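Enquirer: Dropping the structures in below, format is structure tokens.
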Structure I
Amino acid sequence: MKAALYERTGPASEVLVVRDIPMPKAGPGEVLVQIRASGINPSDVKRRAGWNGQAMAHPLIVPHSDGAGDIVAVGSGVDAARIGERVWLWNAQGSYGAPGRAHGTASEFITIASDHAVQLPGPLSYDDGACLGVPAMTAFRAVSAAGPVAGTSVLVNGGAGSVGLFAVQMAAFGGAQVIASVGSDSDADMVRAAGAHQVVNRKTASVADAVREFTGGAGADLIVEVDFAANIELDAEVLKPDGMVSTYSSTSNVHPIFPYYAYALKGARFTLVQSFHLPPDIRRSGEETISAMAGAGALACHIGAHYPLTEIASAHERVERGERGKTLVIPG
């Protein structure tokens, strides 16, 4: 079968290749999935690039944690009735700081633990399914970390990003009043359509002023944060007393300087979200929420571009440029 892979970290055009590799066989508790679409996350390109000193965990790596396809075979201990089931995949490759799995979704077929292959809700396409995984589960954890959000105010910083857009939808679906920051007017239109009650362009207006006006001066009960270092002062300013910051990245500075008393005087709470390590009960709740939203027509996936497997380097470069919408690789 065809697969994209790399044997050393580095620039996409230099290390990514497409080769024939042996077809995998489902082992005990596993399913064999024919991949219809493979989704690329920032974590995938960072891992391939060796970001923050990350070394190769395996001699050969097939990238990407997210994808969608059809179960075509099952291993022992898995109900054969699953054959033919449309599924979306999560955590196919594994997390930072751990060896994880060598074989991700950038291939024609993949074997994966049965419970990592989740039934794809009927309203969603394979392309939609490949958008879930890391972004949707990260958003679920970030939004739900403080408990039910009904009647609360939620600020989503980076509302047009892959996680942010799901966070906006999940918070609104949960009954929150949602304000989101974005970087352009076109992003504002998209985020507003996703359910945000107010959107502020951080490049042309004050996010702090917008949050104060939106909350009547009370501050946000919950902040879903795309870059903790970049917004560390802002979040301290607009967080409501006893509020929570759920942050899933700090890319601009991996060692941010923390203004302790700005947060301490508010009794702030924090959740550092890592979707690769979600406890089973939280993961199941996330899967159920995604299915419920899809069934209610309340879940939209923003797809930016499709690439054939042979152009995977270009696909990675699109993600690295920060272009909007999920970048998908189509193996077949």
Structure II
Amino acid sequence: MSFFKKLKEKITKQTDTVTEKFKEGLTKTRDNFSSKVNELVARYRKVDEEFFEELEEILIQADVGFDTVMQLIDELKMEVKRKNIQDSKDIQSVISEKLVEIYREADETSTEINIQENALTVILFVGVNGVGKTTTIGKLAHKYKSEGKTVLLAAGDTFRAGAIEQLEVWGDRVGVEVIKQAAGSDPAAVMFDAVHSAKARNADILLCDTAGRLQNKVNLMKELEKVKKVIEREVPGAPHEVLLVLDATTGQNALIQAKTFKEATNVSGIVLSKLDGTAKGGIVLAIRNELKIPVKLVGLGEKMDDLQEFDAEKYVYGLFSELIDQEEA
């Protein structure tokens, strides 16, 4: 049985709604990436060096990342030789299989959000301004509240004009309280108040917003470190996640931001926002493979429930759904 058929069988046993969200959210990337792979396969009947050179270019254009592309091409060449693949049509399933393998080199459970059982979970969000941090926090608050959890938000972005008010709008929208101080306050003081408020209310989850002034990199990183120390002191073992929010539409720039934040903070996972808005969704693989940081959440649309936990198989299905459905037929 081909990888496509195995993947289709596994996907159909899982939640159809989530699978469809990945399929719809990756439409732009699929139209860009899969259509080019299809055209390549149609033009080359045999898998030769020229075929691989063009495939390499397609992958780079999809923002898979140079290092990841080189690794993928090398592995594909070995697989083609091992399986004695001659017909170019037979390589499409192998490409998708290798994409999943690249993502899953690390522990599969690392893609799950580290939620504490019967204790307060503190999640710290970092990232530059404009990437969708506040929207991500609001959508995640909605998700956890829908699951019956008590959620609080901490307005730690105290310097950007309108940041506190923006978080309050989301708080009102999803029905959760926002712990805040006046604009210009010390973010660490806000976190201190937020943690104590969460404890007093027996909250399950505290979602913490932070500043994103990367132009003042040194000051920003010192501020984030101070915020983390306050949280650690008040809740041993916290923050339980440090999630870096990246805008998928910025492509390789998102990878540069990830490297910068990884150097300065202990980032435990990536939230890739606006994945539905880009034709270069290969950035998921570049981040995972080159930085060894798992993508934990992806934004697949504007709706409240369009923020989804990342799933490597659903991601690949979203990229190749038409080919997979054709093979099944």
Structure III
Amino acid sequence: MAGMLRIHFSDRDFRHVQLTKSADPMWEVVLGLHVLTTPLSRLPARLRPWRRRADERLQGDDLRAACRLLRDLAPANAPYFPDFLTPSESSEGLSAALEALRATPGPRLVRELRLAARHRPLPGWIRRLASGDRALLGGVADAARHFHTRLILPDWSEVEATVAADREGHLDALDGGLPAVLGTLEPFVWRDSVLTAPYPVDHDLRLHGRGVRLVPSFFCHTAPIAIADPNLPPVVVYPVRSHPPRAENPSGAPAALAALLGTARSRVLHALTATDTTGAIAARLGMPASTASGHLKVLRAAGLVHSRRSGPHVVHRLTGRGRHLLGR
């Protein structure tokens, strides 16, 4: 990275810092597109399974056309893409985001597309978009929905669980105050009320008492990304950690854990290396699903496992307490 992102905090800003609880669907659409167009060898290991699945799902001219349209607006190698693609309403869900995108005012479209044109040549159809073609803008929204539905939604439970686990890991530092939490964000460095990270260009984000919305992203894998327009509410998207910090794991800890929980229950806890369903955990350990479910119920009551329903399945992940107990 040639530049540096510097986020300047004042005392007032600390009252308005948000660390979002869930993934933002529009940011994940744009950044998922970037993962899809990045060579596999340049992706972190955690994203390669999704990339392979997405390549297999990338069937049909309609989906390929949606990818091309979105790539024209937000290519992976661009130092800037229009902010209207990631409206703040996305925090309320994909439908709210797409409604806001379709309602983007004409002057904003012109302003942001002109800024994009300073960095790279734009296809001719984008000029029509800037001239006020609302049907084209609706087509952009439809492409984003199509991409999300076909390529991201099948893995949304993994996205959400990974983001939730990352957030929980950061909040473990809250006893040291908000600066301690900010100091756990990767690849940021916190020093003297300024949060810095590598960035494609030099950019100073001055919050001016507005605070900042910090959005963890499953698909972000290089540098954080900040909303470019200084007049918009500050938003910074950052990558979830690939390798959560590991606590010391003294010799004999697995045996001690088995003595504490029981051998079978300890095996179930160790099996949760990622978010998984009851059936998958049971199959991995060679035990009946009903037995695995019983162990997970006890572990959940002890605060070591978090479970939630996702469609027809119940998915489970380790809590911060569970990861600490395992030394992860």
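Read the figures in this text as sums done on the coordinates, not as results from a lab. Just so it is clear, the structure is predicted and the values come from calculations on it, not from any experiment. Cβ atoms are built from the backbone, for glycine too; each structure is taken alone.
Enquirer: Given a value of 28 for relative contact order in percent (Cα under 8 Å, 6 or more apart), calculated from one of I, II, III, which structure does it belong to?
Expert: This value belongs to structure II.
Enquirer: Quick check: -8000 is what I get for helix-only ellipticity at 222 nm (-39500 (n - 2.57) for each DSSP H run of 4 or more, over all residues; to 500), calculated from one of I, II, III. Which structure matches? Let's see the in-between values first.
Expert: Values: I: -8000; II: -17500; III: -13000.
Computed on structure I.
Enquirer: Out of I, II, III, choose the structure whose coordinates give distance in nm of label points 7 Å out along Cα→Cβ at positions 18 and 210 equal to 1.3 when calculated. Kindly include the intermediate steps, with their values, before the conclusion.
Expert: Working: I: 4.0; II: 2.7; III: 1.3.
The read-out was computed on structure III.
Enquirer: May I pose another question? One of I, II, III was used to calculate percent of Cα pairs over 19 Å apart, for residues 66-145 alone, giving 29; which?
Expert: III
Enquirer: I have 0.90 for FRET efficiency 1/(1 + (r/R0)^6) of positions 42 and 234 (r between Cβ atoms, R0 = 30 Å, to 0.05), calculated from one of the structures I, II, III. Which structure is it?
Expert: Answer by label: I.
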